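Got some structures for you, see below.
Read-outs throughout are calculated quantities, based only on the coordinates presented, and are distinct from any laboratory measurement. Here the structure is a predicted model, which means the values were calculated and not measured. Cβ atoms are built from the backbone, for glycine too; each structure is taken alone.
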Structure P
Amino acid sequence: MAWVLFFGFIALVLVRVPITMAIGAAVLASLVLAGFHDELYIMPLQVLEGVDNPALLAVPFFIMAGNLMNAVGMTDKIFNFALSIVGHFRAGLAQVNVLSSMIFAGVSGAAVADCAGLGTVEIRAMRERGYPADFAAAITVASAVVGPIIPPSISLVIYAFLSNTSVARLFLAGIIPGLVIGAALMIFNRIIAIRRDFPREKRASLRQIGSTAVDGVLALIAPGIILGAIITGYTTATEAGVLACAYSLLIGLVYRTLTWESLWKALTDTMLITAVIMIIIGYSTVMGWLLAIEQIPQQLAEAVLLTTENRHVFLGMLIIFLLLIGAVVEGVPAKLILVPMLLPITDQFGIDRVHFGLIITFALLIGIATPPMGIGLYIMVEVGKVSFEKVTMAVLPFLIPLILVLLLITFFPPLTLWLPNYIMGVE
């Protein structure tokens, strides 16, 4: 049954069946094979039970906040501020691309929003300054990976729901790894700039830096407000999502950039994305129920422990497995399938659940920049007007710093656990 469930889903995804239909069909086939053909009413009941959870209310609100930030034009202000800070570096606009993504990550919490929102601004500016279109698209999709790592993060909220882990601890755990990812990409940009004659921008004066900071100050302080509200206990994760939406609307009113058309687009985009995520979560609940009935996680844990009892060997195998899965399955459905299966194993090896949350989130996120199914690559084809083959070849070198940071996060737990343990205490 487990083989049909897992490989049936992968096969359907590979032949381009929509994710929601692929996971639903795999679950339905598994129910029939497991002997529940006369009790198929279990499926809608489990779907409804899966989405009927207050913790999931944070998801649509954070999606809405990111869409509103795009709608009110915050991407331009973030880009201009980053340009004034690092534009004069070698490969200046490539460095601006990374820094902009790090700042926007604290607002949107989604890699797709980064690709589609900031990507339009970044690629246009880079092409106007003479950067190759494929390089501009590649650094844009690579830097977007940082979006769901630096809080707030939709991916981490979903993991918290699946693993019964504190959202606040996960958000804190993502800050240092997010900064390390950004630094690694900027260092890699600098190395590439030695070999390629990329232009650098004129150094901004202190007055210009101050001007762009003031212009974008409301966007720049948004992450601190959202994260601070959660950590201090002033709001729950869901209430912080509502706060983020209200704050985004306030920014639109202050700057007078919010229109009825942009508000309607933000609302409809949010509803569509939320609907897809909730359908996937509902079906994955049935999947989790089936796996529990068949005791698949326990059997998998026993099989892994028979293979190796070395924690580091297991972590190495885990990274390879997650990178391969991320290349063919999007992060959210992959996480919904894998977390219930892998948690018993990671618990056996004594791996902290917060640490594991960052490992699986980042490893699957690299998949947005990995062929054949990397959604970020397809977005870049549309946004950057460059062929899929060219952007795929251009992005491959950027996988090197991303995978190196993944290894660092995996084998050096204090990188993720020090900050949450320092602020919230050791659990």
Structure Q
Amino acid sequence: MEIQRFDRLQETVYREVLPNGLTVCVLPKKGFQRTYATFATKYGSIDNHFKSLTSKNWVRVPDGIAHFLEHKLFEQPDGTDVFHAFSRQGAEANAYTTFTRTTYLFSSTANVEKNVETLIDFVQTPAFTDQSVEKEKGIIGQEIRMYNDTPDWRVYFGLIENMYHAHPVKIDIAGTIESIAQITKESLYECYHTFYHPGNMVLFIVGPVDPERMIHLVAENQARKNYTKQAPVERRYPEEPAGVAKAKSVLKMGVETPKSMVGFKAARVHRSGQDYLKHELSVQILLELLFGKSSDNYRRLIDEKLIDESFSFEYTEEHEYGFSAIGGNTEDPDRLAARLFEMIMAQKERPIPEEALERARKKRLGSFLKALNSPEYIANQYTRYLFNGANLFDIVAVLEDLRAEELEAVLHEHFDERAFTQCQVVRRA
């Protein structure tokens, strides 16, 4: 067992890789009442082209199948209602799929060991039938239609679609009505056996638990199952040209207030470890410097009546892609997009003020330290960083080490006008 101590944060992670390849991480939290556990696989919506471990051939599966598979795993061979089982044991359960991973989770204050076994067992017991697959298509179809009618989702996803020429990150996580119609019981099993092997998964448990006892419990559970180690999954992604696919798109919907978002597509991806962590934090700090509520730009945008409380910004980076997104509600989408672009380009012409950098750094540090009181945040973010070869608890050291000249280099690389695009949702006439 590996013990990782982070003395400054007063956190300790107990980590062990079991013989079947499953990584188990436990973070004991004395004084906490609730335990939170995630069981995650490094498999998301962008993983639609891979070498199958059942046939050893390259296969291309329908878009949305990772999300579809997440739904189907809650159906057990004996008809057990997994949500009801967790509820009887005093737990709340859920799951979600992102572009790069699928996560199953529970939180509880009692019966923690029983809930951990229930979590592992239901994920490791697939049961798909032709009839249940067809039924699920209708349910997920309704979900897709709901998101298509949600302006916030449409403007955000429209921005991503503008950025990417070929990469599957431009495809909705749930797929389309047409793509999910192609999903079969056989294709679900093929994806399951390829991506749900323990060697491609991480179990993370945080709460008032005994780490050694918990790891022993999981090890015994896995020893009862027939898994052998397997090689890492081979995935294939299309070659993505530099620059954005489309400079602007306008969507007409039944909205009271129009929406405008601008974004920049990352010029270089495939980072991992400290390089990945440092770059992500650098862009996040730059966005805070540019548009945080204490910035001059934010006050100007408020004074010009271009933004309201919906205004936000974010930077998303994974191994295969990265992008920033900035915007919100506005009565003048074109003007807001133009002002955001102007403000970013203006910053590239002048040095970053040390005082502003320190203010942004302290705000980010404060937010991070506050988030460490949330077991949900720790479990989900630790796993995300682990899948990218980084460690959540290195954030403080990396933030403290960021220098103005390094940020200026990132500013010029990421906020390149050739990587700029905008998407608007405007009132339907």
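Using FRET efficiency 1/(1 + (r/R0)^6) of positions 9 and 33 (r between Cβ atoms, R0 = 25 Å, to 0.05) for the comparison, can you identify which of P, Q gives the largest number?
Comparing P, Q, the top value of FRET efficiency 1/(1 + (r/R0)^6) of positions 9 and 33 (r between Cβ atoms, R0 = 25 Å, to 0.05) belongs to P.
Can you rank P, Q by Kirkwood radius over Cα pairs in Å and just name the one with the largest value?
Q
Tell me which structure, out of P, Q, gives 18.3 once Kirkwood radius over Cα pairs in Å, for residues 209-312 alone is calculated.
Clearly, the read-out refers to P.
Which of the displayed structures (P, Q) returns the greatest value of distance in nm of label points 7 Å out along Cα→Cβ at positions 249 and 281 on calculation?
Biggest value here belongs to Q.
Computing FRET efficiency 1/(1 + (r/R0)^6) of positions 337 and 361 (r between Cβ atoms, R0 = 25 Å, to 0.05) gives 0.95 for which of P, Q?
Working through the options, I get structure P.
With distance in nm of label points 7 Å out along Cα→Cβ at positions 385 and 401 as the yardstick, tell me which of P, Q scores highest.
With respect to distance in nm of label points 7 Å out along Cα→Cβ at positions 385 and 401, the highest-scoring structure among P, Q is P.
Here helix-only ellipticity at 222 nm (-39500 (n - 2.57) for each DSSP H run of 4 or more, over all residues; to 500) was calculated and came to -13000; which of the structures P, Q was it taken from?
So the calculation was done on Q.
If volume of the Cα convex hull per residue in Å³, for residues 49-128 alone is calculated from each of P, Q, which structure is the one that comes out at 104?
Matching structure: Q.
Who wins on FRET efficiency 1/(1 + (r/R0)^6) of positions 121 and 225 (r between Cβ atoms, R0 = 25 Å, to 0.05) among P, Q, i.e. which is largest?
Q
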